[in-house]
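Some structures are shown below for you to check.
The numbers here are math on the coordinates, done by the rules we state, and not lab data. Keep in mind it's a predicted model, so treat the numbers as computed, not measured. Cβ atoms are built from the backbone, for glycine too; each structure is taken alone.
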Structure I
Amino acid sequence: MLRKLRLGNFKCYNDTTIDFSNLTVFSGINGSGKSTAIQSVLLMKQILNDGKKKGDVVDLNGELIYLGTADDVQSKWMPEKTSTTMEFMDEQSSVKIMLGKDFKFSDIHKMRLEDIEYKNIIGDFRLLAYLSAERIGPRTAFDVPHTLPRLNPYGNKGENTAAIIVHHEGEKLPKGDFLKRFSEDGSSNTLLGQLQNCYALLGKEIRIRPIYHEDAEKIALEYSVCTKYRTWNSFRPLNVGFGLTYTLPIFTSLLLANAGDMVIVENPEAHLHPKGQVVMGRFLAWAASAGVQVIIETHSDHVINGIRLAVKKEEAKPEQVKLNYVGNDDSEEGAQIVSPNILPDGRIDIWPEGFFDEYDNTLAELF
């Protein structure tokens, strides 16, 4: 499990060490550097999975991430520096990657792997899913990929979720503490049954039925919604709430994740009402407490409050959550990290200026 990340001369980070835990949360104003930290993890994953060695060329625009050019990657405040450093550490091992410009390249979208140093055997950091802020919305039908992407089977936009559901729909999920959060009797432990339980947490009784059209290589999703008369009405995704399709990759990837897998989600609150955002925060904490490493970027105080509730209800331990508030005043110091702690009673020990304080600030102006 990734525990620490050190970035040097990487975009807005001059020389910063960032702590991680089972659930790591990045927050901050737009353009502060939240996504940059996640991008470094994705770039590292690409480099390690490609088996790159010292002297090899690294493409900055690969399957997981599009970073642009070498000039885009390196800090504007450190023009004298020619190398970018990324160091990833778990409990007992680490890997340090140094990238440099090579002016012999005709392709400005590549850098040279100047060095790669291992201490012990680096953990795998098993990336199961990376779901970007721009996920795929409701569709009449979803494409069936001939092969799932090697590094991110769900697709960066979650576009392969329907195909993964078809593949796993009949399987029984392992009974563990995570799934017991949904139904104490464990009566519905298939993927489709547990997805139904997830949507029940959001306030709607909804069943999902994937319909595979083999000849057309398409998968249609059918949402059946329970009425107050206990009857079920079926709808296509275009005719139900946008948030149902937008959250489907999050729920699916975490339900199928094993302990040690890594799931990265940008803006898990997108298209959810406040109650749903709180539920999403608790859901993420449940998965993290079961051993999945969850990394999120969020602007939602409701998601944060859901995580706090999970800690207060002893559904997750305080040390399993790491809050990282990214501050960046666009100065030569680069982005800085402040890490408030969630206490056992759900309170937060410090509130840096700008850390989910807009509600109080607005109320102060109103009253």
Structure II
Amino acid sequence: MKKVAILGSTGSIGTQTLDVISRQDDLKVVALSAGKNITRLEQQIRQFKPEIAAVWEEEDAKRLRLAVADLQVKIVSGMEGLIMISEWESSDILVTAIVGMIGIRPTIAAIQAGKDIALANKETLVTAGHIIIPMIQEYGVSLLPVDSEHSAIFQCLDKDKRNDISRIWLTASGGPFLGRTRKELESVTLSDALKHPNWSMGKKITVDSATLVNKGLEIMEAKWLFHVSLEQIQVLVHPQSVIHSAVEFADGAVIAQMGTPDMRLPIQYALLYPERRTIPGEKLDFYKLAQMTFSEADETTFRGLYLAKEALKRGGNVPTIFNAANEKAVSLFLKEKISFLQITEYIEECMNEIKEIKNPNVEEILFTQQMTEDFIESRYCS
């Protein structure tokens, strides 16, 4: 029996993780955490009977304690609560489905506690990859990617030698604005940005996919996960989302992972690795597949991708500036306080103005995040 803890159980990845677990007799939930969706978390607690659950605000924790007073479950709150979930003694693997840089400290705590990590929180590696990867090696735990593209690369590599990699083809659907000009993007709305053509995801990551910032974050994550350089990672726009990514080896052979766009596949693969099991739902039918098309990403129109590459080149705390600026700008866009194109404008301004730190520790990473958020807040409010 493999025992699972989940950070972010009420979000898109978290709920799909629980769907996967509900279909397996040898997976058991022992710990859950959520932000503010107390109603859904209570439902999850009643269904999966975890030993502990965490929410962010103590007031919400008090409400939840009353709601589940008839059950044997410990309710905790805040960062301390997230770390308790991450270190929970009976768990074997932590699914980091929480969104944002809030996932860094709990992930570090889980590694130090000897837990394997099913990583769906890309910000952890984007901002602290230079800290996380050496820790993974030091503590001898497994780091299993849940992102569909990184899971695809992981599946293509499997037991192949990493030094045989010539190039990674990181696929992108292109999002809802594929083919639009920058002029056309001036008038797009929040509703437009949330209409992803292929994937069902949370609002933040859906907007990130529309700006192609998400693909930039995935480039940074791939650099750390697969020990490759920026020059070895090529973004490939593939609107059909059939090929989830591919690896080209030194001899020119290319191995691709293909399938229908279903996040349960990479989630289940991470939880059960290296075993594969049946997942209900539509499967890829080559007879019905009319065509697959590919093109180069337009980094002039979708400047977020260009800026992500620049952040990776500069290194240090610049990826943190990039990520934190995007988080703050997207939150403003989701409240319809700024325009779509202002997201990348804010990112670029922060990258140009905020002080660089060459080899930041965790405290400096979080300080950089705060500085970036404060900078955007001052610009927005002025």
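Can you spot which of I, II the value -14500 was calculated from, given it is helix-only ellipticity at 222 nm (-39500 (n - 2.57) for each DSSP H run of 4 or more, over all residues; to 500)? Source structure for this number: II. Ranked by mean count of other Cβ atoms within 10 Å over residues 52-59, structures I, II are topped by II, which has the highest value.
To which of I, II does the computed value 2.8 (distance in nm of label points 7 Å out along Cα→Cβ at positions 276 and 324) belong? The correct label is I. Largest in mean count of other Cβ atoms within 10 Å over residues 20-27 among the labelled structures I, II is structure I. From which structure (I, II) was mean count of other Cβ atoms within 10 Å over residues 228-235 calculated, if the value obtained is 15.1? It was calculated from structure II.
Each of the structures I, II was assessed by distance in nm of label points 7 Å out along Cα→Cβ at positions 68 and 172; the largest value belongs to I. Once Kirkwood radius over Cα pairs in Å, for residues 92-307 alone is evaluated on every structure in I, II, the highest one turns out to be I. Suppose relative contact order in percent (Cα under 8 Å, 6 or more apart) works out to 20; of I, II, which structure was it derived from? The correct label is I. Assign the value 5, 23, 31, 24, 13, 3, 0, 0, calculated as P(r) over Cα pairs in 10 Å bins from 0, in percent, to the correct structure from I, II. The read-out was computed on structure I. If Rg/Rh (Cα atoms, Kirkwood Rh), for residues 204-283 alone computes to 0.97, which of I, II did it come from? Only structure II yields this read-out.
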